[in-house]
Each structure stands twice: as C-alpha cells, then as structure tokens.
Structure 1
Amino acid sequence: MVAKRRRAEKLPACQTMEEAVQMLGRFAVLDTEVAARKARVDAAIAQLRAEAETLNAPAEAEIKNIFLAMKPWWAVVSEEITEGKRKSAELAGCLIGHRIGNPTLVFPKPEEYAIAVLEKEGFFACVRVVKELDKAALLARLKPDDEDAPDLRLLGFGVKQTETFFIAQLPPKEPDSETITDPQAAQVPA
C-alpha cells in the first residue's frame, strides 16, 4: 500500500510592517525561552555528571586495584583454568583473560625511507599516491580579477554561493551612556 502524500500547511506571510514586528517580537520571546530551557538542561546534565564522577571515583579506584591484582594471578593460573585451550574464562560473572588487539603496522622510520625502500624493491602496490583538488587555491584563482580564471571557467569550474534567509535575535542593548561630541570633529577635512 502506497502512503498518501500530505501537503505542508500553508503559512501566512506577513502583509504589513506591524505584522512583521509582532511576529519578530514573538520569535525573540520564543527564542529566549528555548535558549533558557536548553541552558537549564545543560547545567543539570553538568551537575549530574559531576555528582556521578564524585560518587564513582572510589568504585573506579577499587576496580583499578582489583584489575591490577588479578592480572598477575591470571598469568599464573590461566593454563590450569582453561586447560591450555583458551585465552579467557568465565569466573564469578566476569570474563577474564587475554585478547588479541588489532594489528598495527611496524615499518622502518622515517616513513619517507620506508616508501623509498618499497618503491626500490618493486612493491608499488603497497604505496598509495593521493591526489585531491586544492579547493582553496581554485576559489582564489576564480576571482573575477584573476587572468587565469577564464581558462578555469572554460574547463567547467566556477564559484557557487547561496544566499539563505535567517532570523537571529539581537543581544539586548546596554543602556545608552552619555556621549560627548566634539564640535570641532565635524570641521576636520576628510
């Protein structure tokens, strides 16, 4: 069964300056309320995290001590417990043992030397050459006053900039302070 498409509700556009001012005023009030709620949530989360860290600190220290105590013990008894067939075992609701980490490459340093050795010995498939557009350089060359720009435009390169509508609440203005004007300042030639 195919779902029916629903059209978005049409929103009325402002017709007058008064309507625009009223709507922007409402926007500012709502934006302030949302920001205040988000700030309260962030503060509460930060407080809960701090409390949890304080409460968890002794348990985490004890966990670390138990881990450090169990490591040498496991080294001595692991063969007996696993009968040499496994690297880990279940004990008291825990899995204890050794696990193999992800492989990491070891190579002669510096990397440039390693690359030269591989290329000299014919292991070209083990060396990757990365090519990418220098977008910043291309944007700089596509400026209207650059003589190279027409050639790039003929090759299909160009600059695209979009303009997006926005509304941003302005920060509250500080109370006007007393301004002293210099009557001679207007007489200074530009």
Structure 2
Amino acid sequence: MDLNAYFEQGLTTADYERLMDEKQQGLHALYRKRARIEPEDVERIRSAGPLRVLVITEPWCGDSLAIFPVVLGLFESAGAEVRVALRDKNPDLIDRYLTNGGRAIPIVVVLGDDGAERLRWGPRPAPAQAIVTEHREAVAAGMIDRIEVHKRVRAFYAGDHGTTIVKEFVELLSDRIAS
C-alpha cells in the first residue's frame, strides 16, 4: 500500500484521541496546552506548501504522549490535515521506518498534496534521543534501570515545551523548500 492509502485509511485525530484512556487524554491535553508554537513557525510550515501528516503511533507510547500534541498543534495551525496509523495494526508500514532495527514510535511522515513523502521524523527530538542513546549500554548491562532513562526523557519533554520538536520540523521543511 502506498503512503497516500495509509493516510486516507488513517484515524482522524479525534478518533485517535478517543482510543486514549483518561490519564493519556490528560497528558495529551497538558502537552498540547504547554506547547510553545510561535506564529512565525506556523507560517514557515505553511510556506512549505500543502501538507498532510501521517503519524505512526499508539496511545500507550510515552514519547508520543509528549510529541503528538505538539505535532498536532503545529501542523493543524498551519492548515495541514493530520491522520494516525496505529503501529501495531500496520506492521508493514512501521517496518518501512525502523529505528535501529526496532519499531520505535512515534514516526511522523509529512506528505505533499500529491501523496509523496516530503520527510520523515522520529521517534524523538535529537536531545531526547541523545539521552536514550547515552544510556543504552548501561541499561543493557543492568547498571541503570530503563525507568530512570524514561524519567530523564520525560523531564526533557516537560522542560522543553515542544520547542525542539517545532524547531526540528521547521528546519527540516525549510531545507526541503530551499533545495
């Protein structure tokens, strides 16, 4: 199946949000409210042309609970339609976007209005990924608990308010416009 078909069959954001339990909905709402999305960032995304955004994720994903609301706020503000493909129901799709051989989420695929992939992003902004990468060997060796690493990543998200996520998308799409 092509990406356009996955997008068309994807869940609307409202349908996706209904899959969340009460705690997940609360975290989603909190991160959306706290997201720092500046008007100039929205305009730069809008200037990339008509876009559609396919997010591969699951409601239980901690990274997604922090990332998805920012992605949603940024792209919807810029007039883009956002749809969700559930990772566990679309293994053939997520297998196109493996991270270090794993099915890490969320993965954000930005499509042009023709359905062609403009860019892929995910599963985390660079500073959060650096935290995970820095501790990977220590977790594997049992020197640090995986929960401690997750706490550090969550602390990054809480303090960053989505600014790094927004910056990364603006830079990636600006690079695509320039080339």
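With FRET efficiency 1/(1 + (r/R0)^6) of positions 35 and 99 (r between Cβ atoms, R0 = 35 Å, to 0.05) computed per structure, which member of 1, 2 shows the largest figure?
2
Taking mean count of other Cβ atoms within 10 Å over residues 27-34 as the criterion, which structure among 1, 2 has the greatest value?
Across 1, 2, mean count of other Cβ atoms within 10 Å over residues 27-34 peaks for 2.
Out of 1, 2, choose the structure whose coordinates give mean projected area of the Cα convex hull in nm², for residues 91-162 alone equal to 12.9 when calculated. Intermediate results must be reported in sequence, preceding the final value.
Values: 1: 12.9; 2: 6.1.
Label of the originating structure: 1.
For FRET efficiency 1/(1 + (r/R0)^6) of positions 51 and 115 (r between Cβ atoms, R0 = 41 Å, to 0.05), the calculated result is 0.20, so let me know which of 1, 2 that is.
Source structure: 1.
With distance in nm of label points 7 Å out along Cα→Cβ at positions 11 and 139 derived from the coordinates and found to be 2.9, which of 1, 2 does the value describe?
Derived from 1, not from the others.
Comparing structures 1, 2 by FRET efficiency 1/(1 + (r/R0)^6) of positions 59 and 107 (r between Cβ atoms, R0 = 35 Å, to 0.05), which one has the largest value?
2
Quick check on the output: 10 is relative contact order in percent (Cα under 8 Å, 6 or more apart), derived from one of 1, 2. Which one produced it?
Values: 1: 10; 2: 28.
Of the structures listed, the value fits 1.
P(r) over Cα pairs in 10 Å bins from 0, in percent computed as 5, 10, 9, 13, 22, 17, 14, 6, 2, 1: which structure among 1, 2? Display every interim value, and only then the final one.
Details: 1: 5, 10, 9, 13, 22, 17, 14, 6, 2, 1; 2: 10, 38, 38, 13, 2.
Structure of origin is 1.
No lab work stands behind these numbers, since they all come straight from the coordinates. Since we're looking at a predicted model, the values are computed, not measured. Cβ atoms are built from the backbone, for glycine too; each structure is taken alone.
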